[in-house]
1. Between structures 1, 2, where is FRET efficiency 1/(1 + (r/R0)^6) of positions 167 and 207 (r between Cβ atoms, R0 = 30 Å, to 0.05) highest?
2. Distance in nm of label points 7 Å out along Cα→Cβ at positions 63 and 87 computed as 2.2: which structure among 1, 2?
3. For which of 1, 2 does helix-only ellipticity at 222 nm (-39500 (n - 2.57) for each DSSP H run of 4 or more, over all residues; to 500), calculated from the coordinates, equal -10000?
4. Determine which structure produced the value 0.00 for FRET efficiency 1/(1 + (r/R0)^6) of positions 55 and 151 (r between Cβ atoms, R0 = 25 Å, to 0.05), calculated from the coordinates; the candidates are 1, 2.
5. Determine which structure produced the value 23.2 for mean count of other Cβ atoms within 10 Å over residues 119-126, calculated from the coordinates; the candidates are 1, 2.
6. Work out which structure the value 18.6 belongs to, where mean count of other Cβ atoms within 10 Å over residues 71-78 was derived from one of 1, 2.
7. For the read-out Kirkwood radius over Cα pairs in Å, for residues 39-158 alone, a value of 17.0 was computed from one structure; give its label from 1, 2.
8. Assuming 76, 54, 37 is Cα extents along the principal axes in Å as calculated from a single structure, say which of 1, 2 it is.
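Laboratory data are not the source of any read-out in this text; all were calculated from the coordinates shown. Just so we're clear, the structure is a prediction, and the values are computed from it rather than from any experiment. Cβ atoms are built from the backbone, for glycine too; each structure is taken alone.
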Structure 1
Amino acid sequence: MTNKSQAYSEAGIDIAAGNEAVELMTDAVQATYTPNVLSGIGGFGASYALPQDLKEPVLISGTDGVGTKLLIALMAQRHDTIGQDLVGMVVNDILTQGAYPAFMLDYLAVEKMHPRQVQTIVTGIAKAAKESGLALIGGESAEMPDIYSKGHYDLAAFAVGTAERSQLLNPEDAQAGDYLLGLPSSGIHSNGYSLVRRVFQLDEEGQTWRELDQETQNEFIEPTKLYTHALLPLLKSHLIQSAAHITGGGLQENLPRSFGKNLQAELEWGTWPILPIFDKIQARGQLSLDDMLETFNLGLGMVLTVKPADLKQVEAKLQALDEPYYRIGELKSRPENQSGLTFRGPAPW
């Protein structure tokens, strides 16, 4: 009779490689643990104790992946930064609710288990999780050669933050006259890569990728900025009314989610720098302004709504943290039958 491990191996699954991958990633994962972690990897589930100082604790959850930026990582053969993209997509969402990052779990599915590659990916996740204040308390990896193309893999994450119920950020708290402060993105982040690949005709074999100059390659692979460092001091001091994480759908779709339907954000072109990579994408694809606004962050990864009375304090805190920011506009009453976002000044394209 064929033994179990041999039969599974003949089906394309390498149990030994999976065990080796777990051993290689353990130290990086455990380095993210906080005193609230009661049990982590190794069991059938993980335990996390809620902070004791919350009177009405609320859990804020989020889940996401990194989309087709994974194909860029495969073209570049760079797997050390994609983990930060994954963490950024979930932790930045949690922060916009006014929550403090608590813990996360990840899911990695691969065509073939290559322990060193898996270690690189998960170490990148763990490093970004620790920087964001998230304990990486568990996860799952799966080898599925019949699902994924040769060399391919997929990533997803689930994260939880904690908050005092009375201190949650509420879009309805934003008012006409509030200022909008933009925090810069590091680049494309993790949205719009299907359009990027079409515009630059990037093939999965990597030939057209290799023809790109090094600067453009670096711009495409640049990981998502983490905003924990900038936002937590503002949340602790109750200095922001709401926040918008600028992800898929760009400014056009995400910014109006941070205030009520009776308001309109009026932004002024030229108040923040549009990163060179977006000029390259627009020029190469001859994309319209609407295409750019509805797809990319255009240099703004997070937008904060701030009361006029708190503006100086917010700016002082960001300056003390050495966090760049831009006054990009303000909220106004929304005229009837108009959208939640308008611009003034000469458009960039």
Structure 2
Amino acid sequence: MNETGAQDAAQEVDVIVAGAGQAGLSSAYHLRRSGFEPERDFVILDHAPRPGGAWQFRWPSLTYGKVHGMHSLPGMELTDADPVRPSSEVIAEYFDAYERAFGLSVRRPVDVRTVREGDGGRLLVETSAGTWSTRALINATGTWDRPFWPRYPGQETFRGRQLHTAQYPGPEEFAGQRVVVVGGGASGTQHLLEIAPYAAETTWVTRRPPVFREGPFDEGAGRAAVALVEERVRQGLAPRSVVSVTGLPLNDAVRQGIEDGVLDRLPMFDRITPDGVEWDDGRRTDADVILWATGFRAAIDHLAPLRLREPGGGIRVEGSRAVTDPRIHLVGYGPSASTIGANRAGRAAVRDIRQLLSGIPAAA
């Protein structure tokens, strides 16, 4: 028993799955297929109000036909989806059907607040719905809850509106406004292409010149991109997204955006003023809105008591296993952040956890 008595009150399971997006559901599927029973041997905790992972929060104009690289969950294909329906609806319905088809009893909404050492080599997972004692944790909490907001001088003085991709409402809300979009990833370009027909003016700024990728993104290129991300997490550096090393696909919409001048990138501004943004060379742009399409960071603060972070800012990971604590698997982190990567990592994590648990006597 620990000092607060939490161990005695905790419900005991073999595995906790934190998160029920692509990574969490894939892991839960492989747990069940390996003989673990939901609710008896493992519990799935999800802080979202309903099935769908982060997809349920995506903006309505992101239709399923615009989604790049969405891979089906293991054991059940996503078929006959209407490409003009919002992806938030299509994928949420698919995840809901998947949970029911495989009897994955997800507990929601449950916030995982802290993971700390328990007794007898177990972990204590403290949540908004009580405490669990577990022998292993599959952390599949993703990134959506940690939007990254860069800080620039004068930011607090801006009289217009600032919002992040996580709050993007769709293009109609920007009608007649001057919009600065910050960020060189897929979200930034999608926002610009959508907003431009409505806005009075758009300006695109990025820290680095965007890299557009022509031709098909084949399996070899995909493996090479994942390997670059994997090397970072192996060194304990904060992971970059797979997209950040693949470049932006040069499709017809992007080509048209370049031709129309919508995707005419400027270097990052140096300061924000009450009325817009400025560069040190004297250039300035007036703005009503600054839209930060600046990505997300891994939602792993609840793991802080375990002291897994390296000086480089990330958690050192081999495959999906935390190098310094084999009880912890991070699925959907770094190289497994893509949907197909999450599927593969979920399977590998379950294999490793079976081996781990076979060598640790269960608590009485």
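1. Details: 1: 0.05; 2: 0.90.
The structure with the largest value is 2.
2. Numbers: 1: 2.2; 2: 1.4.
Derived from 1, not from the others.
3. For helix-only ellipticity at 222 nm (-39500 (n - 2.57) for each DSSP H run of 4 or more, over all residues; to 500), the value -10000 is produced by structure 1.
4. Values: 1: 0.00; 2: 0.30.
Computed on structure 1.
5. Comparing all candidates, it corresponds to 1.
6. The correct label is 1.
7. Here the read-out was taken from 2.
8. Details: 1: 76, 54, 37; 2: 69, 47, 36.
Clearly, the read-out refers to 1.
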